[in-house]
Structure formats: C-alpha cells, structure tokens
Structure I
Amino acid sequence: MPNGKGSIECCYCAHWRGKYQGYDGAYEAGFCAHHKVPVPSTLPKWDHRVCSEFTPNEFFERDNRISFEERFSWFGIKLKPGILYVFGYNTPDEIKELKELKSGT
C-alpha cells in the first residue's frame, strides 16, 4: 500500500500498547509489553519500528495480504534479539538499529 499501511510496524504487534491501535498507532510513542519498555515515536521522520520478537496482531492480519515472515525476509538481515530497528516502509533493506530494548531505556 502506498501509505505504509500493512507494513511491519510496532503498532501491528501483539505486544504494542499505545493510545491508538492498529495503523492509527504507527509512528506514535507507545509501550512494548514484551520488553517492558517505552517505544519512541519516529515523527517527523515517519520511520517504521520493529524488533525480532514481532508477533502480528489482528490489525496486521486485517491490513495485510503478505505474511510477516515474507515481509521480514525483505530486510536482508537477521534481526538481533532485544534491539529496536527503524526503516522506511518502502526501503526495508535500509533497516538500521535504533536502540537496545532494556527496561529503563
């Protein structure tokens, strides 16, 4: 989709907690219940966020025609556990580390 809807993003993860759910939460600050850490906003850059523990939620299933496994293969790297990554939705091969996901960070 041309707006990034349906792409891999923290807002599409079962561990996402935020003011908005599904794609409405994209780019917004939130909380990861898996890592128990805040997830920073990526505004105004509009980058998508993801970690290796991504677990698709019902919004991902609703907005996608492509499996998350196939989308992960587009990164071209194996994501390290405990790291939050960012990428432009239409440039997944340019994924880069944003921060380590530790409590208190």
Structure II
Amino acid sequence: MQVIRRLACVALLGAITALRLWASVLGIAQFVPSPWAIALTAALVACGWLLPLRIAAFWGATAALHWPPVAALLLAAPRLLLMLPGLTAAWLASRRHPRPRWSRPETG
C-alpha cells in the first residue's frame, strides 16, 4: 500500500512540474512565437536558470490561464508557502522588540 501511495505522490509531483513548465511556455509565448517559447523554456531548464521560469510561470498562469495571483504565485514558487510562518514570526518579533532608535556614538 505504501508503494502505491509513493507512486501516486511521484505522479502528482510530475504533474505539477509539467503544469509549471506549461505555464512557463504560455508566459513566454505572450512575447515570442510558440516554437521559440518551447525552445527557450527547454534552454532555461537545461541551463538551470529557474528564476526566469518562475516569472514566466506566474505570468502564464495569470495572463493565459486566468488564475488569481495567489494561486499563480503558489504554482510558480510553492516554497513561499513554507517560508510564510518564519517571515510572520520575524515580523511579529520586530514589532514586539523594535531596534533602538538612537544612533551610535561617534568615535573620534
């Protein structure tokens, strides 16, 4: 039973990756013709440049697929969801314990 669950998780991960790549192609295709968009996406994947792919996936999900921006952001950068508790805790800690507002004394 665990093998089937693991295979299902791997298949789901592959489907999400394929959707992200397709959204990247759609985002790049907004600016260049479709064959060039496919070639450019393949080149970006081969080079390992993921930031342009994430931007293109966000743009493709919002412009071509008409997704809401929050859903498109979760598709393009899903780790942001995992970073949210730490960012919230850091912000709350800075609100609770602010840095002093006085300046450092000058050393002569």
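Here are the numbers:
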{"item": "Test item: helix-only ellipticity at 222 nm (-39500 (n - 2.57) for each DSSP H run of 4 or more, over all residues; to 500) calculated as -2500, pick one of I, II", "result": "I"}
{"item": "Parent structure of the calculated result 2.2, given that distance in nm of label points 7 Å out along Cα→Cβ at positions 27 and 91 is the read-out and I, II the choices", "result": "II"}
{"item": "Relative contact order in percent (Cα under 8 Å, 6 or more apart) - highest-scoring structure of I, II", "result": "I"}
{"item": "Given 2, 14, 27, 29, 21, 7, 1, 0 for P(r) over Cα pairs in 5 Å bins from 0, in percent, calculated: source structure among I, II", "result": "I"}
{"item": "At a computed 11.1 (mean count of other Cβ atoms within 10 Å over residues 43-50), which of I, II", "result": "II"}
{"item": "Mean count of other Cβ atoms within 10 Å over residues 11-18 from the coordinates reads 21.0; which among I, II", "result": "I"}
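No lab work stands behind these numbers, since they all come straight from the coordinates. Keep in mind the model is a prediction, meaning the values are calculated, not measured. Cβ atoms are built from the backbone, for glycine too; each structure is taken alone.
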